[in-house]
Structure formats: C-alpha cells, structure tokens
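None of the figures in this text is laboratory data; all of them are computed from the coordinates on show. None of the values given here were measured: they were computed from a predicted structure. Cβ atoms are built from the backbone, for glycine too; each structure is taken alone.
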Structure P
Amino acid sequence: MMTIDNFSSEPLVGVSAAFHATEDFFLQFNYGVTEAGLTSFEELSGANVRLLTDSDRKYSYYDFLVGYNIFPGEVFFSDTLTFNSAFYLVGGVGNTDFGGESNFTTTLGTGFRVVLLDWLTVHVDFRDHMFKSDLIRESQLTHNIELSSGFTLFF
C-alpha cells in the first residue's frame with residue numbers, strides 16, 4: 001500500500017533487488033508503481049472538479065538504498081521450529097514521477113525479515129518517500145508512506 005500525500009492510499013506493485021555485501025550491510029534497488037486516487041478537495045467538490053488527468057495520477061518511483069541489519073536474531077514459532085530473522089534500517093535516494101513532475105526523492109525506512117529456508121525469506125517494509133512538490137500548493141515537503149510485504153529469493 002502507498003499513501004500519497006494529499007491523495008488516497010492505493011495498492012502498490014513493485015520489484016526489489018538487493019546485494020548483501022556483509023552480514024550486516026546490504027544495498028537495495030526498488031521500483032514501484034501505483035495510481036493516485038482523489039484528493040479530499042476533489043471528493044468534497046463532486047465529480048466536476050479534477051486536479052489531475054488520469055495519466056498524471058500514475059505514481060512511479062525508483063530508489064537506491066543502503067541497509068543495515070540493526071537487530072539480527074531468531075523467531076521462535078514453537079519449541080522445535082526456529083527461524084533466523086533481522087530488523088533492519090534503510091535509507092537512500094531516488095526519483096519519483098507523479099503529477100507531471102519528476103522529483104529527487106529521499107527514502108528512509110525500516111523492515112523485518114524472516115529467513116524461512118536458505119534461499120527464501122518473507123519480509124515486511126515501512127518506507128517514507130520524501131520529496132518537494134508544488135502540485136497542490138506552494139512547494140512543500142511531501143511524505144508518501146509505503147507499507148509492503150513480499151518474498152525474497154536468495155541465489
């Protein structure tokens with residue numbers, strides 16, 4: 001899910017690739033796409049007012065992040081079932097295309113991963129994509145919150 005500042009929360013589709021340089025540090029590339037819904041102004045004013053065209057409502061981003069496993073550990077599901085896990089922090093830069101604008105974006109976030117098999121993990125990520133935009137009003141720093149989950153394949 002992606003919550004776009006001044007717009008709605010919408011489903012997000014994306015892909016991610018990571019390189020684990022050490023046991024604690026990793027590099028990550030992310031790409032995601034979603035469609036913005038209506039602003040609260042558009043919803044309150046009725047069907048006649050639209051601030052953006054349908055093509056301008058496409059929200060896409062890419063970013064390059066550096067991650068650090070701040071709390072590596074284990075998750076115990078039972079007395080005999082244990083999995084390795086890690087709570088991690090990420091930060092980096094990228095670009096966001098939205099509303100006819102292309103914006104330099106700073107991304108900060110956190111995540112939690114559980115290693116199910118040597119080659120398979122499940123993870124949950126929380127990210128804040130921040131950029132300056134003058135789409136709705138004078139230039140302001142927007143916070144676009146992402147909550148995502150997925151599977152990672154190691155090779």
Structure Q
Amino acid sequence: MNAAFVLTAALLIAGLVLSRRVRGPGRAVRWGWWLMAFGAAGLGLAGAFPADSNENLHLLGAVLVFGCGNAGLLVAGCAREGTLPARLRPATAALGLLGLAGSVLFLVQQGMGLGVGGMERVAVFPLPVWACYAGCSLYLSSRLSRA
C-alpha cells in the first residue's frame with residue numbers, strides 16, 4: 001500500500017506538470033495546481049514513511065494531503081470560465097468539500113459508520129479520484145476535437 005501511495009503521488013505530480021498547458025490561466029488555477037502538487041507530495045511522503053517507522057514525517061505528509069490537496073481542489077473549483085477546473089467545477093468542488101469534511105471528521109475521530117480508518121480514506125482519496133476524472137475528461141475532449 002505504501003508503494004502504491006508513492007507511485008500515485010509521482011503520477012499525480014507528473015499529471016499536474018504535464019497538464020500545465022491545458023489548465024488555463026488565472027490565479028485560482030495556479031494556486032489550486034500548487035496546492036494539489038503539495039497534497040500529492042504529502043501522499044508520497046506518507047507512503048514513504050509509514051506511521052510505524054517515522055510518525056513525524058508520516059504526519060507531515062498527512063497534513064499536506066488533507067489540507068493542501070483538498071484545499072487545492074476547492075481553490076481550483078473557483079477558477080474562471082474557460083479553464084479546465086471550471087469545466088469540471090461540480091466534481092472539483094464536491095471532491096474538495098468531501099475531502100475537507102473527511103479530514104475534519106478523521107481529526108476529531110468520528111468514523112460516521114465507516115470507521116476512523118475509512119474516514120481517513122475519505123480525506124485522502126478525493127485528489128487521486130479527481131485526477132482520474134480530469135485525465136479522462138482531457139482524453140475524451142482531445143479525441144472529440146480530432147474527430
């Protein structure tokens with residue numbers, strides 16, 4: 001699982017870098033991308049340093065993915081029209097809110113029927129889910145524009 005987190009982080013960062021040209025202009029997009037990159041780095045850090053081997057670095061990684069990754073989705077969801085995040089606004093904002101809610105519930109140790117570990121996943125997974133959605137959206141739009 002930890003190796004999967006590190007690989008996912010590397011792929012997220014690569015996707016953010018490679019999609020730079022198509023993301024669109026504006027401060028919200030730029031800040032959102034940077035925050036998501038820090039969140040992705042946090043995911044890699046949490047995977048590279050499991051809580052049982054280095055709790056401090058694991059906690060730093062968790063804070064980055066919980067805070068920066070989910071905040072990045074919310075900020076990107078406020079992007080101006082004509083940008084990639086604006087085209088995906090409903091999913092971007094919803095996943096950011098879901099991740100932040102999961103983060104808060106995890107931090108106050110409320111599992112809401114999923115258990116605290118399940119709530120941790122609710123806090124962590126919105127960024128990779130959004131990246132898959134954005135990647136599929138970019139792929140489909142490029143296929144349609146070629147047709």
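Match the computed value 21 of relative contact order in percent (Cα under 8 Å, 6 or more apart) to one of the structures P, Q, and report its label.
Details: P: 18; Q: 21.
Going label by label, the one that fits is Q.
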For 15.3 (Kirkwood radius over Cα pairs in Å, calculated) the corresponding structure among P, Q: Q
For helix-only ellipticity at 222 nm (-39500 (n - 2.57) for each DSSP H run of 4 or more, over all residues; to 500) computed as -24000, the structure of P, Q it came from: Q
With distance in nm of label points 7 Å out along Cα→Cβ at positions 72 and 136 derived as 4.2, matching label from P, Q: P
Value 0.95, calculated as FRET efficiency 1/(1 + (r/R0)^6) of positions 88 and 120 (r between Cβ atoms, R0 = 30 Å, to 0.05), assigned to which of P, Q: P
